[in-house]
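Multiple structures are listed underneath, in structure tokens.
Please treat every number below as a calculation from the coordinates, not as lab data. Note that the structure is a prediction, hence the values are computed from the model and not measured. Cβ atoms are built from the backbone, for glycine too; each structure is taken alone.
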Structure I
Amino acid sequence: MTNQFSDKVALVTGGASGLGRASAMAMAREGAKVVVSDVAVSEGEATVRLILRAGGQAIFVKADVTKTSEVEAMVQATVRAFGRLDFALNNAGIDGVRARTANYPEEIWHQVINLNLTGVFLCLKHELPVMVEQGSGVIINMSSVAGVTGFPGHAAYTASKHGVIGLTKTAALDYAGTGIRVNAICPAYTHTPMLDRMLEHKPELEAKLISRVPLRRLGTAEEIAQAAIYLFSDAAAFITGHPLVMDGGIVAE
């Protein structure tokens, strides 16, 4: 562990697994006090236990980011537990189903947009006032390479992740004069429990995904977490409104 974030408090939504868990643990290793939030209680509490065993400080707060009352309570619980909110990683999201645009189920469309985009908006809505009052804070919204390219068969996911980037840029400009920075991270194919479960059923898919990546490998959750550490840190103090694409070169082709 280091002391880079020893006086900081971080909130991570979708912290029960994958990118959220890796990022929560990475911030704790840097000394931050971490609030892990998710709807998956047992998995979220497991993330907290991992942080505690490693010598960090963390608590779990259950919250559904599609419900403004629960998001407000989540932020209030963070401030009540640790006195402030310095970093927020708005990471909770789902991928939906695969279907051509005209065949995409409306109910799944609404679920994906509500969680991936409206959920980020609601988090910003309640995180930003706390940071404004402090006069400082950094927010990262989790987008995707699908936020900067088309993604066949995933109309809702692609629309939501494009929306996250637009929302990120707008919030960054709205609050640029308040000491608050807002950025996004846009990962491509990354080893997470969700992807690994998919590969268990379709092991041939891994080679297909890798073939689409110029670096010829998948990303790791730890690599995404380290990018978050950088964007939260003072080393990135002149970066705001930026979608950081981590795709192994996909959009460069």
Structure II
Amino acid sequence: MTVRQVVNALELIEFFAERGRPASLAEISKHFGWPRSSTFNLLRTLSNRGYLYEPQAKQGYYPSPRWITLIHKIDQAGLIPPALQELVKAVCDRTNETTVLAGISGMQALFLCAVETVRDVRYAAHVGKTVPLHTTATGRALLAQLPEPSKASILKRVTFQRYTPFSLMSVEAVEREIAVSLNRGYFEGIGEYSRDLGGYALILPNQERQLALLVAGPWGRVSPMKDEILRIMREEISRYVPDAPPG
């Protein structure tokens, strides 16, 4: 379920981030196909709360510096410690593949920190991206850390969808794959969610919440490098995560 007004507000901020300059009510209404009345109400609400302003009179709206202040406060709370951000960058630099730190958000794995490789063909990842828990290596690495009742509750609510021919299609298949992954010491994605893309995920130990580290890319490129990728991931985890087992 989504709340349309919230989605509209978020899409508006993303629009400004892409546009990089003010926009008038008419331009915003035309861009999104929104009625002028509801567009006006949204702009007026955000303006009244100090989130939008008009840099020059009658020249259009733009996000105010209030966003920067809020984001700075959120960032300073330290939910993603600098050491973990450095870990993600270090793994990306050494593997030359996109690297992601993810956590659980409802039924999804949420990308909390992401560094993309500079290669032209790559796994595209950005902070805020979500992927299903049950049919990705990242998601299963997160599910594996949950108490059994919590994991069972999530899997009971999954709507199984065949994203690719490799998608897991039952609770039993997911449970089986998690057990296999825990036994071998890593989680593997083989194009179950995005065809021709795959990767490897490891559990981040000794954290206050469930976190997983992913290295992903075109399956034909990362698959032959599995042992090297996993070796690098483990080495860097042992370097950046306190009391982690040595790589």
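Odds and ends about this structure:
- Label whose coordinates, when Rg/Rh (Cα atoms, Kirkwood Rh), for residues 67-186 alone is calculated, return 1.03 (choices I, II): I
- For distance in nm of label points 7 Å out along Cα→Cβ at positions 27 and 51 computed as 2.0, the structure of I, II it came from: II
- Structure responsible for 1.17, with Cα Rg over 2.2 N^0.38 Å calculated and labels I, II on offer: II
- Top of I, II by distance in nm of label points 7 Å out along Cα→Cβ at positions 19 and 195, largest first: II
- Which entry (I, II) yields the derived value 10.9 for mean count of other Cβ atoms within 10 Å over residues 3-10: II
- For 0.25 (FRET efficiency 1/(1 + (r/R0)^6) of positions 35 and 155 (r between Cβ atoms, R0 = 35 Å, to 0.05), calculated) the corresponding structure among I, II: II
- Winner on relative contact order in percent (Cα under 8 Å, 6 or more apart) once structures I, II are ranked, highest first: I
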